[in-house]
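In the part that follows, the structures are each spelled out as structure tokens.
Where a number appears in this text, it was derived from the coordinates with a stated rule and is not lab data. The structure presented is a predicted model; accordingly, all values stated were derived computationally and were not measured. Cβ atoms are built from the backbone, for glycine too; each structure is taken alone.
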Structure P
Amino acid sequence: MTATSAPATAVRHPLSRLTAEEIDAVRELVAGTLTGTTRFVYVGLEEPDKAEVLGWTPGTDVDRRVRVLLLDRATCRARDLSVSLTRRTVVRDTGIDVATEGQVPLLPEEFAEAEEVLAGDERWRAALARRGLDVGSVRAVPLTAGMYGCSGEHGRRMLRVLGFHRADPQDVSWTRPVDGLVAYLDLSRRRAIAVHDDTLDLPVPAEHGPWNAPLHAVPPPRDPRRTGTTSPEGSAGTVEDDVVRWAGWEFRIGFDSREGLSLHQVTHDGRSVLHRASIAEMVVPHADPVPVRSWQNYSDTGEYLFGRFGTSPDLGCDCRGAMHFLDVPLADDHGRPQVVRHAVSLHEEDAGILWRHTGFSTATSGSRRQRRLVVRTSTTVGNYDYGFSWYLYLDGVIQLEVGATGLPFPSTHRGAEYPCATEVGPGPGAPFHQHLFCARLDMAVDGQTNTVHEMDAVREAVSRSNPYGNAFRRRRTALTREWTAQRTADPLVDRVWHVVNPSVTNRLGQPVAYALVPEGKPVLLADESSSIHGRAAFATRHLWVTRYDPAQRYAAGDLADRHPGAGGLPAFVSGNRSLEDEDVVLWHTFGSTHFPRPEDWPVMPVDVAGFRLVPVGFFDRNPALDTPHSTSSSGAPRSRTRGTDAGPLPTVRRGTSP
């Protein structure tokens, strides 16, 4: 849509993703408020209130609104706008108090300027010369600054910069750290306000990082038959206007530059399970306490907007077989649409045994193969690559799997006795760190009125009713208020959380439910007095439960960069609202604590974390009993390649052969 076209009131759906034409229209509508140094930090759909979405019928007009965050690079003044494409006007334009509210996310062009600024800084050049390095051979890696109460930093838009030696064009920038050196950049004045160079004279690791360049010998490739298997023959169901239908499942795909991929209005056979699911924040806290690195704690969603770094898949490796792809238009720094080709992929794949039993006769014996629909996207944030895969299974299970790979962020190893890093090669060390994600799960189990129960396994003591001591039971605790609904997982009691709809029952009279099944790995390990503990408080609990509020979207708060702390979930629950039979939102922290291994160097195998949503009494019995028996006579599945951006694919229905 262009600025001169007719108003877009009759959109296909209130949650339809922004088109390239709409992004162009937004830029035109705000053009009169821009200067030559104004940049578009964020352009994303302002999703209507849930009640409006649920009450919408096709053909009904919608006030199509877009949120825009603007930054004037010359003054560092930031603005928060709401633009109505329907009414073709700016309906909100407010300034942001960066000292109290935090900074808007960082721009790619700000990262690009760091190397140029430091190349002209005599302190930086002298520190490199002392190490025998030329400034042109050192990659300046800009990183978010955090908030540590340092003198002169309050309210400033800042980066902190580390250096990495790059000996030749094939050298990976992350593998040879120039350790003991850090620069603090003031982005508004485009200069370094401090350059800290310790006196330890840590050597730059000599080993090169690439795994496939001619200058860096690696073993020859192994037997090509070890490259993996193709996807089973099948399809990804039907996709129409971002609505996916497959094996009883139906949902809408969303995507924006902050959260990346999101799922909306997830139903099974017409019954609601989830209203919205997304990654609302993630943080990567590092454990190295030395002064030049103690500040390394990144919020990849709120500070970097990891959705805008979405990548196109490597066909034949990232995805194989019968695929369906969605292109995603996002706004660049100048408000112009740029398309991430194939940003979202969908395919169906085999997932092992679904169920089996061998009885005394063939009439009571049988087995079925599990299949799942995969909705996947990936993003690269600096040295790390993340793949986000939502799985929907034939038995009603929903799973999110996040795979982290890429290059560990190295330091120079400080000796075998150093407690907070692993020596991963001759010279480089990899500091310990965590990858902690927060999934925002706006639940809707058979409707909008739900209650969350914490379920624990409990050992029964020997008693008159348990004379042999073999009994155990489960304890159900209703989470009735927001203050008490801040929970940690406990694998020793197999703790899960049931999202229950007490007003809907199955054929046995049991209230229907879905269970959030956590992995129960460590939450944030930083001390309670640390800056990151206050700024990423969401990561201190595995579970928070809040009452639905459309303004409460991000776990660390609306503006995470340089925020002083206590934003997001601590503020959301401050009113201690009731959660019984309410429209509830679950915020689940999950992730990995990474103690790097030599096997992670120079590029690490995928490390996986995630969770499952499992039906508990939602169905009257096993919902996958109608899955057909596999008729394939070969253990090696066949595949066909299908890669289109438009048009539906053949539907795979339960009860039919794939």
Structure Q
Amino acid sequence: MPEIIPTLDLKYLSNIKNILIEHQTDVGFNLTRALKEESENAGNTTEELKYKAFTSLLSDLHNADWSINITRNGFNLESPNYSKIDNSKVKEEAKKGLQKNAKAALLSNDEHIQIINRLQNPPIGSKFKPINLIIDDGSELKKEFIKINKIQDPEEVKKKINEIIKPEIYQCVGDETCPITNHRLIDIWRYFRFTWSMPYNPANTRRMPLLIRNGAKPNKPVIGITQFVQPFFNNTGRNEYLHWDNYFSVMKLIKNKILTPFEIAESFKNILEDSLKEIRFDDLIDNKKEITNPDQKTIDKYKKLSLYYSEKEQTDKKRQLDLKSKLKQNKIKSKISTYLDKSETNKYKKKRCNHLAKILSAKKIFKEYGLYKDPKKGLSALFQTKEGQVAISSALFYLRIKIYSTQAVDLNVCGSIAPYNELLGGKLVTLLMGSREVMENYDNYYKKYESIIASETAGKKIIKPSKILFVAVSSLYNIASSQYNRLKLTNKNNSKIKNDIIWREAGATQGFGNYHISSNTTEYLNKLFEKVKKFESGDKSGDGHSAKNRALMSSLRILLDNPEVILQHSQKKKNYIFYSRKNIFKYLYCIKKINDFKELSSIKIITEAWIDRWLIKRIKRKETLSKLDQLNSKSIYSKFVNLIDKSDVNLFTN
């Protein structure tokens, strides 16, 4: 049980301990609320901001079922350990903690409450209709299934079910609206997203929210939702599964004859050269030889320049914050308008020098070890030395960047909406993400999309390949997911399936992140950082992978010597991954490229296979038919019953 010792004034430290003692002696005392009230009432001096941020943080942790105990100098913290609980109860216990976080996040965000209110209670006489019009009625589905269950001919059963379930997929972009309710598709997506147990935190990254609707019904009720986002770069469990993590994975690929030494050498050579093409260096080099034939002096030069520009960047941030304070504006309009201008900022000069040092070092080592002249001998030597292993890790780093940036996606939310959740609609939604139409839609949307960070690093427009190589997802809990585990449709069992659709388990996450830290706490920590460091902290485009975690760590260091304790939440999650290519590693190592998605099955074929594999059996269960009676718009509205202030509802509403 790690101890944390906050850098608080003694009076504030004593105050928190008194609150904890009251909690221990009074069964009815609400510790989460008491700490939150302390935080809200605190002022904005440096010491008061420390108190505000720390009490808000403790409120979040207690709300997420962390144990908080008083020590002589501070507090002992321990995250909930679900591994000690029987597997049958793990999901239930973890879900309770997540739901409390999700509810707290909703209550603290007026905009989200307004969306829920607006969609459930649109003004009478307006063009907007209530969202219950696109939520299916489970009792009506039950009546149809009872009729179908009386049919003896299996083919007729399939035909009838196909007539009542026809998924259509809608991309929620811009101000596109639903023709039934006239609400924006993105607001409808958000509304259903708020019903999830995981708190809703919009990511500062490439994302594509999708609605899956039932086109067989007049109002096209929502079957489920999902969202493509840029994958988390440092998912160690997944990277290890993909043999992307270190030199040992490369050794295994060669030993198992999956890739040859020659293919590995070509892959490393090409990725380093391709990465150099996406880094502007004309204003940094003294001569071309620095790039074509780098030596240690050149590498050291770029390391020193990276540190130099990092210091200049901090000065820029302080100057920017001072300017904001003087002008009393939240944002200062930037005069920088082009990619070339952006590349000349200290922030991007730092990034460029850092990349150059890393790439040129690997390039130098590979040449010295004769990797390209004799790949087998060169790799053997590289595997045995520290500098060789580091060089291999650098090459793998840039391979991951190339694929993760535009050719892989995470599903950061994926599931079905009542009543389709009782019909295993989550499996359908997941399987449809491997359909030909979804893959082609993503490619068509992004194939002309300018990669912002890459373009700003290169000082010119960069458009990256957008054909998805794999789709990944993490379970909500550290047990096998009923939705993803052993999820597959194979040609062997269904001849209409072109290529097997198999979701494979791919290791687990580290249990490190910030989902349990509220937006209020994040805001207080950012304010504290600005006040103490005199420049802004936050998750901004171009700040790199895991920017929010790094920003939180920087702010927490003002309060604690061991901030990693707070982000080590122990809620490890199982990874799952789908890919259709036979030898995925040839694509991961950029030896082969995806040309098209002709080998993938259509939405129609996948739906028919899902019906045949799961739904026909499901609708015969008495338990399922009984539950359908209770699943409708009322069951979804009930999730928000305590979140909407009735006094705030427009009197002239439907």
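Hey, distance in nm of label points 7 Å out along Cα→Cβ at positions 57 and 353 derived from one of P, Q reads 3.1; which structure?
Clearly, the read-out refers to Q.
Quick one: relative contact order in percent (Cα under 8 Å, 6 or more apart) came out at 20 when computed from one of P, Q, so which one is it?
Working: P: 15; Q: 20.
Structure Q accounts for this read-out.
Given a value of -15000 for helix-only ellipticity at 222 nm (-39500 (n - 2.57) for each DSSP H run of 4 or more, over all residues; to 500), calculated from one of P, Q, which structure does it belong to?
The read-out was computed on structure Q.
Work out which structure the value 5, 18, 17, 17, 16, 15, 10, 3, 0 belongs to, where P(r) over Cα pairs in 5 Å bins from 0, in percent, for residues 65-112 alone was derived from one of P, Q.
Working: P: 5, 19, 25, 21, 16, 10, 3, 0; Q: 5, 18, 17, 17, 16, 15, 10, 3, 0.
The structure behind it is Q.
By the measure FRET efficiency 1/(1 + (r/R0)^6) of positions 169 and 257 (r between Cβ atoms, R0 = 41 Å, to 0.05), tell me the structure among P, Q with the highest figure.
If we compare FRET efficiency 1/(1 + (r/R0)^6) of positions 169 and 257 (r between Cβ atoms, R0 = 41 Å, to 0.05) over P, Q, the biggest value is for P.
Work out which structure the value 0.7 belongs to, where distance in nm of label points 7 Å out along Cα→Cβ at positions 185 and 441 was derived from one of P, Q. Before the final figure, lay out the partial values.
On the way: P: 3.9; Q: 0.7.
So the calculation was done on Q.
Computing Kirkwood radius over Cα pairs in Å for each of P, Q, which one ends up highest?
Going through P, Q one by one, Kirkwood radius over Cα pairs in Å peaks for structure Q.
Quick check for you: by mean count of other Cβ atoms within 10 Å over residues 305-312, which of P, Q is greatest?
Numbers: P: 22.1; Q: 15.9.
Largest value of mean count of other Cβ atoms within 10 Å over residues 305-312: P.
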